[in-house]
Structure I
Amino acid sequence: MSGFPVFEHIASSDLMLSGLVALGVLQLTWFSVMILRRGAPPLTIQHAIAPLLTIWVLMWPVYVDSNWLWSGLAALILPAILANILPSPFWHHLRVAWTGQTKNSALNIYPILPLLPLTHFIAALIIAGLWFTHIPEFGFGLALCLCLAFPAAFWADHLGTGHTALLKLGFPAHPEQTLAGHLLLMVACTALLCWSLHVYHGTAWTSLLIATLIPAIAASVTRALIPSQWNAPAAMLAMGFVMWLL
């Protein structure tokens, strides 16, 4: 063992977690392609991915060395790259599932520089990961908000159209967003951020409600004002910055 001093500092639990994440991402790609082939809309698939990745986010506090979470992000980025460059039917279907676009179709907002599949979500997850490596209690809560609160708000906006149509807020950047979605987003973000701070510091929830409600409001405002799916990474920046100020 003395001939391999580098490996003496690597925790076996980190290696095991990284392997499990890689296996989970492989299953996620297969799941995405299979349900696309059965007629599921790409937008539905993309908003189903984030809650599934909550399983991995809940492992973040278990890492001995938090830098190992980048291996999980690399495992997610790799199939996105392969889906963008490989022409086989499987990777083509994955590209459609994760973007809603074929390889040769022009993106409405970025016609010159087509984005990789899941670019917005991956960017938001990277921002949450950066917060986690520097301030774990912030990054952990932000990642949970990304994986749970944002999809919940999406479904609140899109389910029960007969009733929510009356609650649409009419934001120019996101005319589909509703009052129900934003209220659910704020409640969920507040609860998740409270729980994250409680996990790391054991602080009573009641004393955290106001401090976490303010970042949740920042998430709601950012989600409404920033165009397209860039509102997710922008919200991770805004929420983290507000929490840091508080």
Structure II
Amino acid sequence: MMLRKPVEEVVREEIQTVRARRIILDQLEGGLMTGAELREKIATDIKARMVAEGASRKEIAKVKVTSPKLYHNTQRLEELGIIVSWKQSQYRLFELEPRAIHPVRKALGISKPLMYITSLNNPEDQRPFVQWLVNNPYYNPKKLLVFVEAVHWSRGVSRIMDRFIPDDAFRVWTTEWKEVPEQVMGGEKDHDYGNLQKTYEFLENEILNHLSDYNIVFDLTLGPPLITLAMAKLATEYNTTAFQVSHYDASDAEVSYY
């Protein structure tokens, strides 16, 4: 039985084999583009290399990237599940498949601010968690996304974690809280354990809003089991890092990667 190659390895092979595919992925990392825009970017790259090699203006002027040439490269990337495309009016639009965003960035060496995603079980978890994050030797996030159970956190529960940040701390982040609805997580009666797939989809819909602006990591240390399982599944599907911390003490913590 052959194991499937990691997406990052597949991307690296493609961009090393065909330069046009590197240009396509580099451009789409910045967002949605039309086929005409991609052809223009590929042509610009070809001309720049020709200038560096001393080609004449006449030779450079002949450069044209045709639709069939673009199609040959985009079709290959679509077959690999790295990009997606669709027809809209007279245009064909292209973008990265969300699950390939992180592997593409790693392969191209593109950095983004970090979003740290976690879940907390109880309000009293906030203090040790913030103290860990302030001194975290592994991750320095610009944004914190916290998923909590709506049934336990929506009734006047304090969620102002900034008050636990020491005055002399050099780290600053913004925090966004998301309450996972009771109908997804399950109630407390009749042993209703909730729905993992619906929890996964709820988290995924929120995270998709941030993928273009941030790289993401998942802290699986705390939080209800259903949310933690959904985050672990998301980390696998979106080819990013998930970990669990033995205890929130930056000077003496063991980090286990999922």
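Of structures I, II, which gives 1.6 when distance in nm of label points 7 Å out along Cα→Cβ at positions 20 and 140 is computed from the coordinates? Let's see the in-between values first.
Details: I: 1.6; II: 4.1.
It must be structure I, since only it matches.
Hey, FRET efficiency 1/(1 + (r/R0)^6) of positions 84 and 204 (r between Cβ atoms, R0 = 30 Å, to 0.05) derived from one of I, II reads 0.05; which structure? Please report the intermediate quantities before stating the final value.
Values: I: 0.05; II: 1.00.
Attributed to the structure labelled I.
Quick check: 1.7 is what I get for distance in nm of label points 7 Å out along Cα→Cβ at positions 116 and 148, calculated from one of I, II. Which structure matches? Don't skip to the answer; put the middle values down first.
On the way: I: 2.8; II: 1.7.
The read-out was computed on structure II.
To which of I, II does the computed value -12000 (helix-only ellipticity at 222 nm (-39500 (n - 2.57) for each DSSP H run of 4 or more, over all residues; to 500)) belong? Provide the component values of the computation, followed by the final result.
Numbers: I: -21500; II: -12000.
Attributed to the structure labelled II.
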Checklist line | Value 2.9, calculated as distance in nm of label points 7 Å out along Cα→Cβ at positions 36 and 196, assigned to which of I, II | finding: I
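If distance in nm of label points 7 Å out along Cα→Cβ at positions 132 and 220 comes out at 1.4 when worked out from the coordinates, which of I, II was used? Spell out each step's value before the answer.
Working: I: 2.7; II: 1.4.
Derived from the structure labelled II.
One of I, II was used to compute P(r) over Cα pairs in 10 Å bins from 0, in percent, and the result was 7, 29, 34, 22, 7, 1, 0. Which label is that? Kindly include the intermediate steps, with their values, before the conclusion.
Working: I: 7, 29, 34, 22, 7, 1, 0; II: 6, 25, 27, 20, 14, 7, 2, 0.
Traced to structure I.
To which of I, II does the computed value 0.65 (FRET efficiency 1/(1 + (r/R0)^6) of positions 60 and 228 (r between Cβ atoms, R0 = 30 Å, to 0.05)) belong? Please list the in-between numbers first.
Details: I: 0.65; II: 0.00.
Corresponding structure: I.
Only the coordinates and a few stated rules stand behind these numbers; no lab work does. Just so we're clear, the structure is a prediction, and the values are computed from it rather than from any experiment. Cβ atoms are built from the backbone, for glycine too; each structure is taken alone.
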